[in-house]
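These are the structures in question, set out in turn.
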Structure P
Amino acid sequence: MSVKDAIAARHSVRAFAKEPLTTEQIHELLEAGRNAPSSLNSQPWRFKVVTDPADLAWFGTSQASRKQAWLGSVPAIIVCCADLEHYVKDSQSAAFFYRDNKIIDGEPMDGIDAYVAREAAKEEAAKFGACAMNVALAVSFMMLRATEMGLGTCWIGMFDEANIKAKLALPAGWRVVNLLAVGRPDEPVVYPRKRKSLEEILLK
């Protein structure tokens, strides 16, 4: 399958076969995310893979996802997080490396230094917004790799972050960006995706 084919075939799946993912399949998905691009190569994504049936069932309750019951029967949920502390530290390290090795200099380097300083000084909400964009890139790579592997995914953005962090004992400096449901699709009907035309999204 080409990248173009994977982009065309990917859609949100909410019905999955009762077939667990293999360790190799999970590894392939995480490798796809690991190789995504990020600002200043900060790579702030962190993942928690949930496959235990009891934990998965909990994700389908009001405590985790406003009773999106179908989540309780998916083969795996990847909790996709942003590590805010290391996002700043790794961005600072990258900026120092660029300047010290003269990879970038002059006004562009001054701009990078200013950007990193702004990120370090931001309130958590603003810092999370920038960090989450990087995580979204990694998740997109994982979704396309899943499609290539014959798996389906669904990005979940409605969840109780505090309860999930407590349930999974996630570090205090992590923020949950989204949940990614993954498994073998078992859909009675696949509805066509509605996409805006190029004329609607292209500025002339």
Structure Q
Amino acid sequence: MDLAGLRSLDPERRRRAWEELESLASRSPKELEDKRLYIRSLLWHKMQGVREEAWKHLPLYKRLEVDVERAFRANSDRIKLTAWSHYPDVISSGLMTREQVVKMRQHFWRLLRSFYPTVRKKAWALLVSMVRDGIVQEGDKEKVLSYLSHRKVSVRLLAWSKVRELGELGFLTREDVERKEVFLKELTQGESRASARARKLVEVLRL
């Protein structure tokens, strides 16, 4: 069994290693009991390709009774984003219940203001899905609204860019938005890219 191949930089070697692991897990899962921590660690491997490959094999993690919760509260924003991006698969595979994922959501918020622009952008897109699926709930509204006045302009603009979608889902009301609109309009002054984006959002949202 090529366990080292599971974290190889070579995608083909990784693919073959996963095929071998899947085969062994089907035939004799007990042989892998002492390898479960190693297999679990692949979910937070620093290389995105390695961890993404691992997240594609959640039924195997379920078969081996591997706990994946730690990935949802990882210190690394990129690793944590990968985990949260797969929350529907975690639920459908039976590794965690919907209720368990809901209870973990406090670990998601930091991603919305991540240092990394790509993480922030993906996290805000993911937030909409989490609202739609009931992971982010009515009681979280004030938390989400607080980002509409966030001191970091890039975070604030991302939050405002999702207002329409969150409104269409019934999560935010017109009244919610209007009591925060001053924080968007104050960004419209000047000729920067941020001010141009703010003006466009004011127009789109009809504020």
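Look at relative contact order in percent (Cα under 8 Å, 6 or more apart) for each of P, Q: the largest one is in P. Given 58, 45, 33 as the derived value for Cα extents along the principal axes in Å, which of the supplied structures P, Q does it correspond to? Traced to structure P.
Each of structures P, Q was scored by FRET efficiency 1/(1 + (r/R0)^6) of positions 141 and 165 (r between Cβ atoms, R0 = 25 Å, to 0.05); the highest score is held by Q. Comparing P, Q, where is mean count of other Cβ atoms within 10 Å over residues 53-60 highest? Answer by largest value of mean count of other Cβ atoms within 10 Å over residues 53-60: Q. If you line up P, Q by distance in nm of label points 7 Å out along Cα→Cβ at positions 45 and 173, the top spot, with the largest value, goes to Q.
Computed from the coordinates by the stated procedures, all read-outs in this text should not be read as laboratory data. Quantities reported herein were computed from a predicted structural model and do not represent experimental measurements. Cβ atoms are built from the backbone, for glycine too; each structure is taken alone.
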